[in-house]
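Presented below are the structures under discussion, each in the form of structure tokens.
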Structure 1
Amino acid sequence: MTAETLRSAEDLISARLIEPGERESIDRVAGRYAVAITRDMAELVDRADPGDPIARQFIPQASELSETPEERSDPIADQAFSPVKGIVHRYPDRVLLKPLHACPVYCRFCFRRETVGPRGERLNPAELDAALDYIRARPEIWEVILSGGDPLLLSPRRLGTIVRALDRIPHVAVVRIHSRIPIVDSSRVNAGLLEAMSAEKALYLVIHANHPRELGAVQRAACARLVKAGISLLGQTVLLKGVNDDSAVLEALFRAMVATRIKPYYLHQADLAPGTSHFRTSLDEGQRLMAALRGRVSGLCQPTYVLDIPGGYGKIPIGPTYAKVRSGSGVWQVQDPAGRIHSYPEAET
């Protein structure tokens, strides 16, 4: 399979992913936001389905140029919490380290869509040293999360240099890497990449997938190579209208993840990024979908449904609540997966 990436309206027309009449509108979108879809993902698109969930994630739409008043160019305030270039320090015990801003694909709902792109910044050696020095100087930093952009786009040599440097920082116990690569460009998961991620510290790879069709045979094989190399896999998913806002689709996705040895970690409420309102569900809808999974699938298949509060105030769980105390009674009312209400006594203090 070729590793060619489709980056323009002309590429998308040649691949029969859009019609020639859409060229002008796609060019307008591409003039503002980066466009890329790998052949791995292009081959998953059902061209006979105008609402195909794979196409919806990666192929530009004219609606991206329509913004709503609540949308923000930096919805979770990365810039406000960036003390040095490449570092975001929003929580006391962990930091993001962003060595580059390029990705193998550009998701149309990305919350960093204003800063990522094929010419996106990457840290030069001096900037990377400064970012690592920031981590070295702060013993409260227990976990470092490699993000971006997609860190697995780095050469194995450069990625390995970063992982080794973090390994040598005594107070860093956990390294976490967030990536789309195992799903969208699976051939990159090769011996060199696996060696680069070989760490003495606990290392977790968080794989982003939004639809069960993204976990085909090629992708599962890439994940198997990661597991055999001793890398623990977690999964993150964004709740997206027209892609996975259906309990059966989410169930199939989370079952496929667990069967591939990926533990579903987060289901994200879509962020308030510019031009993405056509992807966002309501919080009520997200809670309803999570409630529909309770009791139907194993706890292994249940991610935490979270909202990253706009303005950089952090992630909070926003899933449905199954227990409420009855005022003044000392008795809780708890709801089972079938919706039946039961009483549960409060513990004596």
Structure 2
Amino acid sequence: MPLPVKQRNLLSESPPSAKYIEKQTSIPTPVGKRIAIRLCTDSEHLAKFFAMNWPANILPEKSDATIIALKESPVSYGLSPDFQGSRWFCSKTNQVWMFGNEFYGNIKITVRGLCSEIAPLNQMFMHGCSLSIDGHGVVLSGTSGAGKTTLTTALRQMLGKRAQIVNDDWGICSLADGRLQFTGEPYLHMKYPSVHALAPDLEISPLTHLSENFNGDLNDPRARLLIAAQQVFGRNGLANQVKLHLFVVVIRDPDAPAGARYLSERDVTLIKQGKYSRFYDRTEWFLNGSLFITDKSRQEREISRHKLLLEKFPCVIINNIVKTPFFRTPFLRVSLLDTTV
């Protein structure tokens, strides 16, 4: 389970005393600026996963944000035990501290949260799969377990080379012009069931790929691995960028009727609430479990971003609870595949 994020003024705290392994990366944005993030850890596991997942590319002299992730309890580093059990975010320094956990998923979602924190208001990091379909951008967004991978798999099976992946799970969108930008990750941190669904003939196990939480069950959503995007999607199945054509919210609510409809700016409350995440057992604010919604000002910031998204681009919501995939219905077939929408 990912650690919850809480806000804390770390300027008044002495930095943890540890022998750090340092890794850095920088993540591209549509306006050309990169967001530089540094990891300081005493875990070889976390350092190795970070170095593979994120490119060590050209970096500015100063990082925009720092993650300190240490494998022992906070007491081991001379800190209070109340640091245990959370990711502690300091908005004054863009630092996050965490202790007693070597699950790389906590690093991954922290990188995403820091990027959202640093990005200007007219750029939004989305949780979802960004595709290029005949050169038109489609984002399949939604809470964990809503069925994004299932829908992505079905679209790729139906469309073949017409559908290319820009980002498989998370990436940035310019709200000024709709540009979706590849995050630059040479390796993906993916769930075993997702890889198995997208590339069923691919042999995957801890013997072939660096893995976490694998207990022998390919369908266990807690099991993850690092895998090159080309292995999952093929060399010709990837794209670097595309303009947003349609934003799709995928939910799975058995208490509501199956169906699909367009969203308007008035639906920002629905997006804000998120839907119950079956995998993480909690609500994911704005359909994005990576966001640092630690106070009202950050909530209002995301409301502004999502209002702009709903106002400027066609948006659709799907309740994905029927056996027949929604992309086969006339409504979504037009929405997803007709470039005139």
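Values quoted throughout were computed directly from the atomic coordinates according to the rules given, and no laboratory measurement underlies them. Please read these numbers as outputs of a predicted model, since none were measured by experiment. Cβ atoms are built from the backbone, for glycine too; each structure is taken alone.
Side notes on the structure shown:
- Comparison of 1, 2 - label where distance in nm of label points 7 Å out along Cα→Cβ at positions 17 and 217 is highest: 2
- Highest-scoring entry among 1, 2, by volume of the Cα convex hull per residue in Å³, for residues 153-232 alone, is 2.
- For 31, 60, 9, 0 (P(r) over Cα pairs in 20 Å bins from 0, in percent, calculated) the corresponding structure among 1, 2: 2
- Top of 1, 2 by FRET efficiency 1/(1 + (r/R0)^6) of positions 49 and 73 (r between Cβ atoms, R0 = 30 Å, to 0.05), largest first: 2
- Entry that produces 0.95 once FRET efficiency 1/(1 + (r/R0)^6) of positions 97 and 313 (r between Cβ atoms, R0 = 35 Å, to 0.05) is calculated, selected from 1, 2: 1
- For 5.6 (distance in nm of label points 7 Å out along Cα→Cβ at positions 81 and 177, calculated) the corresponding structure among 1, 2: 2
- Given 19.4 for mean count of other Cβ atoms within 10 Å over residues 257-264, calculated: source structure among 1, 2: 1
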